[in-house]
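> Given below, in the form of structure tokens, are the structures.
Derivation of every value follows stated rules applied to the coordinates shown; laboratory data play no part. Fair warning: this is a prediction, and the values are worked out from it, not measured in the lab. Cβ atoms are built from the backbone, for glycine too; each structure is taken alone.
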Structure 1
Amino acid sequence: MGTPDARPARLDDVARAAGVSRATASRVLGGYGFASADARARVGAAAERLGYVPDPTARALVRGAGVRLVVAVVGRDDRVFDDPYVHRVVSAASRVCGPQGVGVALEWLPLADPSGLGRLGADRGVCGVILVNTTQAALDAVPARLRGRVVSIGRGSPTVPSFDVDNAAGADAVLRHLYATGRRRIAMVTGPRWLSCAERSVTAYRDLMGAAGAPARLVTGDFTAARGGTAALAALRRWPDVDAIYAASDATAFGVIAALRAHGLRVPHDVAVAGFDDLPYAAVSSPALTTATHPVDRIAAAAATAVLTQARVAPTTAFASTLVTRESA
């Protein structure tokens, strides 16, 4: 009686022989995703030594859908697609993913129902997800099969690492600058109050006003110029003696300045204005905008790299924000 043939080599055999994870071996042999040059060489050598032949059906399933990283943005409606901040996240993620042969897709998660994350978890063409404008409901909706392949720009959880700017420190620096230059009746146009990042800057504002013995003067905004203009006028109607307005975003600040000028007020002589983001236009606006830096490109690149490499990262990675003083305040 003849000896049965040995079973064909499997993906797990190749990974074990190469000393890498199964996921890394799959990415190398499937020709998608990120892997170091050393890992690619070891996996290739192990596959050749073991005579490994990839399952054509499995490969077709992966390649047929197109491998992509999904930037999933939480918002009240699909106008989140118009947000320049979202565009910067997608652009930075694309620069990381493109050389690895991974596409980047953008999806909207309705604020009231982020359950679409379950569909993304079941999609074999999705190599990972970056959450943006993250809420607790979105974190709760992350399916188990996405864990290890999902990160957040914003608030995180024990299973979803967070990458974000230290906007509390940035807001504090801007507000202290306004106070140091003699402004005492400072109003703030906030971001959307359902966002945790918006609340951090509000906390910094309340703390400074409280320490100075001054009342908090808050008007809710939504990070847009249009709302910034209407919020500025609302603040002036309620507190006519306002001598400075801190806007939670540069776009909001641009709207504030336009509204003040339309009503005959000079910036910064009558009312100083400061923002947050340091968008390119901030340096050339009239007047040039005092603001704090927001390294969106670095944050998004770090988030995308964490997803592609599936490397262990800290639960929270904070990026510094620094004051940039210009003519508006």
Structure 2
Amino acid sequence: MNITLPQLAETLRHNLGLLHKRDIQLASRQFQRQFTAQGQAIRLGDDCAAIPDQAGFLLLAAEGMSPALVQQDPWFAGWCGVLVNVSDIYAMGGRPLAVVDALWACEDQQARQIWAGMQAAAEKFQVPIVGGHTNTHSEYDALGVAILGRAKRLITSFDAQVGDRLVLVANFQGQPRPHLPYCWDAATQADPAQLQAQWDLLPLFAERGLCSAGKDVSMGGIIGTTLMLLETSNCGAILDIGAVPCPPQLDLQQWLLSFPSYGFLLTVPPEQVSEVQMLCKDQGLVAQAIATITPGHTLTLKLGETSLDFWHLDHVPLTGFTGGS
């Protein structure tokens, strides 16, 4: 990577995947009151809404696909509509139950391609599509997918602890998606049984208490997702760019900006990092500690002997969700 840390930081700050996370402030400003279920608070700002019930937690989430992706690669947009929701459920230590979709298309052919992608993902991830809305007389193409899951014990993004190590868990057995250079595809060609075993690690981590907090790596990339985790946990971090593992097919800068399809950031007590790494290695995954959680509200980037303060969350909020408010 022939780039200095200040140059890299400037590129990362202008990453649209990261900047678009600031749109979430429109929603965070609306939630001025706390909601409860079964006498317990529902904390807002996580990958899923975790709704307490008698058997643990129901997990509810939804994602909308980029209109550009829906037009450019409708099959993959349908696939991703299911994938990103499944990832949100597992990121919180849960297992998916079912999805529903809302699909608008200008004509049947586009809708059929989107449906084919959704059905392929539903089969691969073993989660049924059980309903939704379809309109093929729209003036535009658009897709939204919602998911329901269940967790016995949660991984939240609110509970990172100072001194924890931030561990990146990723699947390098993939390739860039053609014509989508910032999308790493580690799922469409994967063996379904192996893929399921990899997903199942997340509820295992939750139920064994191996991590204090976590998030799945979204279109904000590794840096943007780290910022969201720090914001909801009211803490900071020192992130070593040189420690970030990268697929050999990609440049590190490209990887930092990519959606990894299977990627999680977990805050792990130092004494438990080796166990997390061993469990991941057994499933063919990479698990590497890349940062340390610190007091304060600043994400500091480090590369070699150089470091800089990348983002001050107390001065410049990202999503506006802090401390599970």
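> From 1, 2, which structure was Rg and Dmax of the Cα atoms in Å = 18.9, 58 calculated on?
Derived from 2, not from the others.
> Out of 1, 2, which structure matches 1.12 when Cα Rg over 2.2 N^0.38 Å, for residues 113-280 alone is calculated?
On the way: 1: 1.21; 2: 1.12.
The structure behind it is 2.
> Of structures 1, 2, which gives -13000 when helix-only ellipticity at 222 nm (-39500 (n - 2.57) for each DSSP H run of 4 or more, over all residues; to 500) is computed from the coordinates? If you can, show how the numbers build up before the last one.
Details: 1: -13000; 2: -9000.
It must be structure 1, since only it matches.
> Which structure, out of 1, 2, was relative contact order in percent (Cα under 8 Å, 6 or more apart) derived from, given a value of 23?
On the way: 1: 16; 2: 23.
The structure behind it is 2.
> To which of 1, 2 does the computed value 15.8 (mean count of other Cβ atoms within 10 Å over residues 81-88) belong? Before the final figure, lay out the partial values.
Values: 1: 15.8; 2: 26.4.
Clearly, the read-out refers to 1.
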